Structure P
Amino acid sequence: MQKTGKSACPLNCWDSCGFHVTIENDKIIKIDGDPDHPITKGKICGRGRMLEARTNSSERLLYPLKKVNGQFQQISWDQALNEIAVKLDNIKESYGTTAVLHSHDYANNGILKNLDQRFFNCYGGVTELYGSLCWGAGIEAQKWDFGNALSHEPEDIYNSKNIVIWGRNVARTNMHFYEKLLEVKKRGAKLFVIDPLANATAKIANEHITIKPGMDGLLAAGIIKEILRLGLEDRHFLEHFTYGFGDLKKLLNEVSLTKLSEMTEVPAATITRLAEVFTDKPTAIYMGLGLQRYKNGGNTIRLIDALAAVSGNVGIAGGGANYANIQVGQSFAFAELILPNRRQQHRQFSIMKQAEEVLAATDPEIKMIIVTCGNPLTQIPDSTVVEKAFTSVETLVVIEQFMTDTAKLAHYVLPTTTAFEEEDFYYSSMYHHYVNYGPQLIQDTPGEVKSEVWIWTELAKMLGFGDEFAYTREEWLNITLKPLVAKGITLEKLKKTGTLELPVAKIPWYDKRFATPSGKFEFTSQLGEEKLGSGLLTLSVPAESKWTDPLRAEKYPYNLLTIHPLRSNHSQNYHLLGGKVNLKVEVARNIAAELSLENGDVVRVWNDRGEVKGIVSILTGAHPNTINIDEGIWRKFGGPVNTLTSSRPSDNGLGSTLYDCLVNIEKI
């Protein structure tokens with residue numbers, strides 16, 4: 001007999017959709033959108049629908065595995081956890097707990113996925129990762145400027161006169177926002193897209209401005225320069241609510257509009273026209289995450305923030321420098337959940353350079369790596385070094401649902417549940433501010449699959465701190481919601497409704513009270529001065545460009561982008577797509593013309609870090625000398641493209657430089 005239950009998408013995605021899940025004989029047979037969800041309103045993407053295939057796949061890992069003489073053997077949970085616990089105990093005794101590296105990413109958004117941090121804190125504190133492959137430079141940048149990284153609520157777009165989508169293909173990554181763009185455009189709003197690629201969002205724009213990859217901050221600087229020349233700046237805001245504006249003016253006086261036009265490859269007349277667009281308020285800026293995946297990434301976001309401030313679009317309805325909305329995640333009781341005070345030792349490695357740091361680590365060396373919620377061999381830059389590092393340690397433990405590229409390297413692989421086989425709640429700190437409940441819909445998990453909460457609980461018992469995990473799943477969820485109970489948000493109510501609105505600022509900084517040291521918007525950041533010795537804005541450019549490294553640019557003349565795939569959430573779905581998955585190499589028309597490439601040609605793309613081979617697809621409307629290869633592709637399908645990317649951190653140290661990458665290409 002069939003039944004339908006409400007649930008929610010667990011994927012690390014902008015939209016965080018509500019689901020209707022159809023179940024028959026304790027098996028998921030269909031996933032649809034929940035029409036009652038206030039934001040997603042019954043529409044979901046293909047990645048969400050594929051969670052059915054992911055849950056039911058015959059390729060799922062069903063039993064604990066141990067590698068013996070290079071081959072995986074099925075073992076019992078008792079053996080697997082006892083052996084891992086003994087190793088953890090011995091490492092703690094002989095080397096200290098920081099000889100363990102916890103390599104964690106964000107494949108899924110369940111609040112209880114954070115219990116791994118509680119485990120490692122109670123163990124004594126391990127080597128952890130800081131920064132983010134995804135959005136870290138931009139988060140840090142907005143903390144320097146505003147004091148926090150906050151975005152306007154989705155409905156505020158109806159107040160916008162002009163909308164600038166900057167480096168973000170919402171048609172691919174944020175479908176419900178894309179629908180809103182179509183609607184507000186019909187109502188008369190003007191839509192501008194600034195992007196090196198002529199993507200599906202650019203196709204619906206009133207104007208698409210192509211730009212040299214990585215030069216977005218310089219374009220923002222040029223627009224500000226023109227706003228000031230034309231006398232269109234918001235003088236009241238600048239005089240009363242900002243700090244360091246004189247430093248910005250001094251910077252802009254050092255460069256001509258002609259030079260900025262040359263470097264960005266955007267016509268000067270277009271820059272002047274954009275100055276008029278931004279000051280024809282309210283104008284909203286919606287930034288993508290790719291903008292800050294360069295060496296100059298933090299500075300790029302800061303210059304775009306500065307553009308919003310100079311044009312008077314901060315703290316007003318229909319405006320905003322919308323990048324992230326981390327106030328959503330800040331609603332929950334994370335400290336009580338993860339117990340950071342239980343750490344006795346603590347060491348941090350950069351998430352971008354974790355491989356190099358593993359190989360170089362001393363006092364102590366890394367003896368064990370435990371991987372949760374990620375596939376680092378595919379997702380971490382400079383994959384060749386990643387493989388070397390992850391195969392250098394005595395013990396690699398991977399908690400997974402499938403035999404990923406990383407799992408293949410492991411000594412122990414522990415099979416874990418999918419979202420529909422466990423209870424949790426989900427939220428996204430990117431687009432909307434609603435929390436979604438996900439009940440356990442499948443009662444009988446396949447094989448001997450266990451939840452991560454169960455795994456950590458059992459290991460905690462073996463290591464002597466089981467009392468810190470002596471909670472039911474419902475009790476865990478209630479702990480996380482404690483700060484919200486007084487505002488009427490309880491687990492009982494969330495279960496009943498499926499979705500609840502979190503109490504966040506819908507128009508950030510409306511009161512012009514900023515969370516910076518000065519209490520103002522900071523063009524010159526005091527936090528930046530404290531952390532890195534300078535909080536000044538600069539006219540910085542990517543590390544791999546003709547402006548910074550002309551010899552490299554001559555040898556590798558093309559900019560490589562590695563954008564989010566259409567049908568997979570990073571590397572999660574490629575093995576489920578059916579048929580042969582190819583690595584597609586999308587090239588700008590000028591590259592195809594210069595090298596006599598045609599659709600379907602087999603090419604080699606390379607630099608000094610590595611190479612990949614794939615099939616050409618000519619990309620109409622792409623900025624000259626631009627190549628794109630979607631990220632996340634497994635080795636058996638031709639990837640990962642991160643063989644080509646650098647592990648160099650961003651300017652503020654908290655972001656990746658995945659798009660700061662020059663390559664060459666040839667037909668083979």
Structure Q
Amino acid sequence: MLLGLTQNALNNLVRSLTIILSVFLFMSCASRGTPGGGKYDLDPPKLVSIDPEMNALNVSHVKNITMVFDENVQLENPSEKVIITPPQKVAPVFTTINRKIKVEIRDTLIPNSTYVIDFTDALADMNEKNVLENFVVCFSTGNKIDSMEVSGKVLQADNLEPVSGIYVGLHSNLSDSAFVKLPFGRISKTNSKGEFTIRGVTPNKYRLYALKDANRDFKYDSPAEQIAFLDSLIVPSSIPATRVDTVFKANKKTVDSLVTKSYTRFLPDNIILRSFTSSFKRQFLQKYERPNRSNVVLYFGGPTLRPRFQLLHTKPNPNFPLVEERSLQNDTVKYWITDPEILKNDSLLLRIGYIKTDSLNIGRETTDTIKLNFREFKGGKKNDKDKGKDKDKNEIKFLGIKTNASGSVDILQMLNIEFEEPVCDFDQKKIVLSHVKDSVFTPVPYTLLPDSLNPRRYKIAYKWQPGEDYVLHADSAAFHSYYGLWNNMLDGKFKVKKEEEYGHIYLDIKNLPQNVPAFVELLDKGDKPIRRSKVKDAGALFKYVNPGTYYARLVIDSNNNGKWDTGEYADKRQPEMVYYLHKSILLKAYFEMEEDFDLTSLALDKQKLLEITKNKPQEKKTKRQQLEEAEKKKQSKNNSSSTSSSTDNSTVSE
């Protein structure tokens with residue numbers, strides 16, 4: 001048939017067939033990357049070449065390390081994720097172009113040193129984001145490669161949370177001052193699980209530290225930096241070891257066999273560092289203000305001794321004293337000015353004596369004179385919201401009283417009373433606590449506990465009878481403030497919970513050294529303490545606990561002050577030890593729970609339950625895992641559809 005065609009017709013036919021074939025080939029190629037057109041790339045990139053060579057020796061003048069892979073690659077946040085040891089004073093430059101990665105070393109190379117570039121999880125292929133885990137590049141400026149490793153975990157000392165992104169470093173200089181004056185010799189950085197591995201280590205004696213290095217000088221030069229240190233020296237070593245690996249079949253799901261493989265185990269590989277921040281805080285007067293006529297407030301930069309306060313150019317009346325309120329560590333101090341004559345002054349001149357930290361971090365006595373002004377708003381146009389305020393001018397303003405004497409009260413709970421303003425001539429007799437039975441009010445004696453920090457606040461302690469009703473009462477005009485306000489009547493009615501509404505928890509402490517003070521904290525699901533009990537006779541008892549799910553941690557209270565204390569590197573003092581109960585406690589009403597709390601049955605990094613761990617490990621899923629999860633969801637959906645269809649058919653048949 002082709003013989004009968006003209007030459008032009010034949011040429012047109014060839015061109016048409018060529019175009020059709022090209023379009024077909026293009027569509028076939030384009031469909032390869034689609035979900036239905038071929039296999040996904042499930043493998044991480046592979047290194048094809050590297051210059052200088054891996055484990056190259058006597059590399060003394062190299063400035064660029066160039067790596068070529070078998071596919072296009074990318075680096076995620078290399079300045080944070082890629083770790084170079086020995087640490088670099090001048091940060092390297094990373095360049096990624098298609099299949100090539102170049103690392104430009106800008107720091108001076110140290111003679112006779114092994115250099116390690118650890119890419120952690122920063123390197124992945126461009127398309128499917130398959131991460132090349134644990135990719136490490138080594139070279140040496142000397143004639144040998146140091147191959148020892150040191151590994152472990154960093155945990156936060158007070159709550160055993162894994163600490164991510166903290167540097168861990170070695171010093172071959174064993175003096176205590178090396179950590180403060182010299183940069184690390186070799187470093188690593190913890191991952192999201194708090195794990196670290198320091199590579200390229202030579203056999204020697206070392207001190208080990210962790211440092212949240214704010215200025216990247218790899219030295220502990222600020223007490224605000226989070227640190228950890230090991231008390232003992234470490235000596236890296238290695239031993240031959242074996243491990244059992246699982247071999248899967250081609251489908252990647254079915255186990256084919258178990259294979260025992262030999263490898264070199266580097267020691268130590270189970271170090272636990274407990275990180276903390278020094279209690280030291282720079283002391284200085286941060287700011288001061290006079291928010292209203294009656295108050296002067298001082299704010300300090302950190303915990304300090306109680307400041308000295310003096311009003312100048314005034315003669316305070318001794319019958320109208322300055323009333324002082326302060327925070328627990330004196331970092332905020334409020335003064336109530338009660339003298340009516342002084343209150344009239346728009347400007348106050350004050351002399352304040354306090355401790356101020358100098359450039360050598362030494363606290364020295366300092367005296368400042370400050371001026372405080374107060375200006376009242378005296379006018380301006382009233383908006384619609386303000387018009388109604390004139391009607392309230394004749395309303396009586398009472399002295400406010402806050403109390404928790406209402407509703408349902410726990411058996412062990414104390415009542416709180418807090419006045420809005422400081423009270424003149426406070427009299428406990430004017431507050432009456434009554435037990436109510438069959439509408440009969442019987443006053444009962446109670447213990448009044450003034451607050452040591454806030455003179456406007458009091459606590460009422462009493463041994464409540466479970467299930468009974470009580471009333472806390474104060475007549476109107478029973479109390480008045482220095483500023484002329486009188487209280488309205490107080491009638492706080494409440495009912496104490498019944499015993500059967502509670503449960504009790506007893507923890508039997510195992511492996512606690514004798515005569516070591518300790519306390520146990522009962523924790524909620526947010527890892528927050530809700531109750532505390534001192535350990536007595538190797539046990540901790542919590543009575544009258546509301547039903548719920550609880551957790552527990554024990555604190556070795558070395559100085560017996562009833563709280564957890566941080567460490568101090570200058571004194572070589574470690575933070576107080578903390579242990580977690582590795583189980584939750586489900587408490588039901590009217591139940592008595594008893595649990596063994598063994599402090600040493602698990603390593604510290606295995607004790608805290610994942611459900612109350614806030615810094616949970618963030619593991620990136622491979623493409624294979626993502627596909628398997630998608631397949632499971634699809635299968636589950638199909639099964640649900642099949643079940644639904646069967647149910648519908650059954651209904652129709654009926």
Original post:
Quick one: relative contact order in percent (Cα under 8 Å, 6 or more apart) came out at 9 when computed from one of P, Q, so which one is it?
Top reply: Q
Original post:
For which of the structures P, Q does the calculation of log10 I(q)/I(0) by the Debye sum over Cα atoms at q = 0.19, 0.29, 0.30, 0.35 Å⁻¹, for residues 284-323 alone return -0.50, -0.94, -0.97, -1.15?
Top reply: P
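Kindly point out which one of P, Q the value -8500 was derived from, the read-out being helix-only ellipticity at 222 nm (-39500 (n - 2.57) for each DSSP H run of 4 or more, over all residues; to 500).
So the calculation was done on P.
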Subject >> Ranking P, Q by Rg/Rh (Cα atoms, Kirkwood Rh), the structure that comes out highest >> reply: Q
**OP:** For distance in nm of label points 7 Å out along Cα→Cβ at positions 116 and 636, find whichever of P, Q sits highest and give me its label.
**Re:** Q
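All of the numbers you see were taken from the coordinates with simple rules; none came from a lab. Computed from a predicted model, the values in this text were never measured in an experiment. Cβ atoms are built from the backbone, for glycine too; each structure is taken alone.
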